[in-house]
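Next up: some structures, all given as structure tokens.
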Structure I
Amino acid sequence: MNPFVEYIEALQGAHIEEEFEKFCKAFDNCSRIIILGNGGSNSVASHVSQDYMKFHGKKVSILSDPSMLTMLTNDFGYEYAYQKFLEYYVERDTLVVIMSSGGESKNMLNAQKWCEKNKISYGVLSGFKYDNTLRTNATSALWNYYINSTDYGVVECVHQIFLHGVI
């Protein structure tokens, strides 16, 4: 089987338009963006953050500095590291992007809960199960984009395509 078939099928069924339009509106209305993700999603966050700064002049923060990440995980636990990062870095007009391929990472769920509690503008990118916890709990999300795949690579790549759409 062609290794790209799942990517092609995922993109054909992505139904990106409505959620992408919501993302674009939120993107245009903010001056600061914080992008959160674990593993490959963190790499997507790192890459796209540079493009947002370079092409749009946005102030963008991601949690990828090893010293900060280890301090936050040591002092607050990994499940609260991203929430604490938000507490330190959210400013007026901040938009938070929360990416979780499976939508079940406790650190992303805690960041999402913190955004809800503090009325911070945020949006969600997830995959795997349609009713994953992050997607289900994101009642105030400005967008809530789901990709129907259980493959990390496919989900992360489609999320990157989604985020790059504003470049």
Structure II
Amino acid sequence: MTETFGMMLDDLRNNVEANREPLAALLRKSPNLAYQKLNELAAFVGSRYGFDIQLHFPVVAKISDIDSYGTENVGIVVDKFRKNFPIPRDEVKARAVEFLGPGVKPQDAYMYEGKEGVRIVMPDGRIEILPGSVHFWCKINGSIRKFGDWMIDSLYSNTKKN
């Protein structure tokens, strides 16, 4: 298994650290400008791997926490028009339990208009897995990184943008 997901997150964190002072200055001036700069960094890193990385701030105050950038609430879009997984959905759910432990609750989600998806509910967040994207609404720890690596290899490697 490759470690593309983990390497991508590390690359994003390294870019955030290299731009910490400009980001902090932008945060003081305007959180919206800091968010735009952060999106530019995420787009730059994602383009190196063939993905569109998106950072989300469901709690608006988290924009001020530069240390959290790239460690939680991360979305990766590969192909927003793709409707089906390249492997059975039940395998995605089984692998979630294998990587994340028996405390997670995999569920079918977004099952409309010929689309499919899986939601992994965890005690401290969730992962929304669609055929063309994945959104981590949680802190990304070691087991989630390994699951992310598996997803990149098994669900998204044949659909990466070039």
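Every number in this text was worked out from the coordinates using simple rules, so none of it is lab data. Remember, it's a predicted structure, so these values are computed and weren't measured experimentally. Cβ atoms are built from the backbone, for glycine too; each structure is taken alone.
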Kindly point out which one of I, II the value 47, 31, 29 was derived from, the read-out being Cα extents along the principal axes in Å. I
Given a computed value of 10.7, 35 for Rg and Dmax of the Cα atoms in Å, for residues 105-144 alone, which structure among I, II does it belong to? II
Matching 25.4 (mean count of other Cβ atoms within 10 Å over residues 97-104, computed) against labels I, II points to structure I
Supply the structure label, taken from I, II, corresponding to semi-axes √(5λ) of the Cα gyration tensor in Å, for residues 25-120 alone with the calculated value 20, 15, 13. I
Tell me which structure, out of I, II, gives -13000 once helix-only ellipticity at 222 nm (-39500 (n - 2.57) for each DSSP H run of 4 or more, over all residues; to 500) is calculated. II
From the coordinates of one of I, II, distance in nm of label points 7 Å out along Cα→Cβ at positions 65 and 81 came out at 1.5; that one is structure I
